[in-house]
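Student: See the structures that follow.
Bear in mind these aren't lab numbers, they're just calculated from the coordinates by the rules spelled out. Values in this document were obtained by computation on a predicted structure and should not be read as measured data. Cβ atoms are built from the backbone, for glycine too; each structure is taken alone.
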Structure 1
């Protein structure tokens with residue numbers, strides 16, 4: 001058996017750049033199809049915003065992946081740490097939930113085995129997609145793209161109908177799962 005090649009994600013940590021992130025669930029399974037798991041993502045985003053000084057401009061939590069547009073506020077930051085702060089708590093919550101409910105089948109499915117160890121996987125390995133943005137026009141286009149994702153997938157008719165995105169917040173609707181920050185790129 002040959003070892004599978006894994007692409008390395010290149011991340012540019014440039015102060016003042018927003019980051020358009022997309023990361024997927026393990027094997028692109030719809031692990032974010034329940035409100036419970038979507039709320040875990042919301043909670044992790046809020047905690048990351050506070051603890052790592054990150055602005056959240058837009059998000060869409062889809063059944064098997066997450067789109068996110070953020071701006072790290074610190075001059076020195078590492079995207080891998082920000083991603084870990086978002087993804088690790090979700091993974092821990094999922095594992096704990098499965099252990100508590102004694103769901104051995106899903107625990108087994110979400111455990112990757114290699115020659116050395118077993119690892120619980122809620123997310124695909126690696127960082128996913130990370131694109132740097134620094135122009136307001138491009139940022140606004142990405143926000144529209146993120147908000148349109150549930151419509152393109154046929155989950156809802158209008159972006160504001162998808163509870164698990166920031167589209168409703170942009171439309172001034174309340175309540176929303178997560179308040180977004182004002183885009184202020186110069």
Structure 2
């Protein structure tokens with residue numbers, strides 16, 4: 001049997017404790033691995049010095065906070081089995097590590113003008129923040145601070161030459 005070399009992997013966190021009686025676990029991870037954890041289909045769990053793959057059930061990962069998630073693995077269906085994993089480290093392959101996109105968005109969009117597809121110019125983007133995996137843009141509109149959600153589905157256009165970003169914002173978000 002072939003083993004997974006630890007040098008090919010990066011530790012993203014550890015299993016703090018069980019959650020409930022159906023084999024769920026609390027995975028505590030470093031905040032900069034949030035996007036890697038979100039995209040993972042399996043984790044390697046260090047057991048007796050070896051990295052053992054555990055595959056997530058469908059919808060087997062739910063974020064609990066910015067640095068913890070409730071994880072449900074296939075074939076781990078009891079609290080007794082899950083307790084064997086508590087305290088052990090969780091790894092992903094190094095090539096699966098995703099850099100947090102908010103860093104690039106922050107440097108890219110701060111100072112840009114936010115434009116709504118329907119309303120027009122809203123104002124200059126002051127901040128780009130990440131709240132537990134949700135990217136939020138802060139902008140001043142008519143003297144009032146507005147928090148605007150950002151995801152690729154809302155994106156209409158980015159114009160680097162004019163330093164503007166156009167979004168199709170949800171109705172009712174901005175009072176005219």
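Student: Looking at mean count of other Cβ atoms within 10 Å over residues 66-73, point out which structure of 1, 2 has the largest value.
Tutor: 1
Student: Upon calculation of FRET efficiency 1/(1 + (r/R0)^6) of positions 82 and 130 (r between Cβ atoms, R0 = 35 Å, to 0.05) from the atomic coordinates, which of the structures 1, 2 produces 1.00?
Tutor: This figure was derived from 1.
Student: Here P(r) over Cα pairs in 5 Å bins from 0, in percent, for residues 74-137 alone has been calculated and equals 4, 13, 20, 19, 16, 11, 7, 6, 4, 1, so which of 1, 2 was it run on?
Tutor: 1
Student: Upon calculation of helix-only ellipticity at 222 nm (-39500 (n - 2.57) for each DSSP H run of 4 or more, over all residues; to 500) from the atomic coordinates, which of the structures 1, 2 produces -11500?
Tutor: Of the options listed, only 1 reproduces it.
Student: Could you tell me which structure in 1, 2 was used to calculate relative contact order in percent (Cα under 8 Å, 6 or more apart) as 29?
Tutor: That value comes from structure 1.
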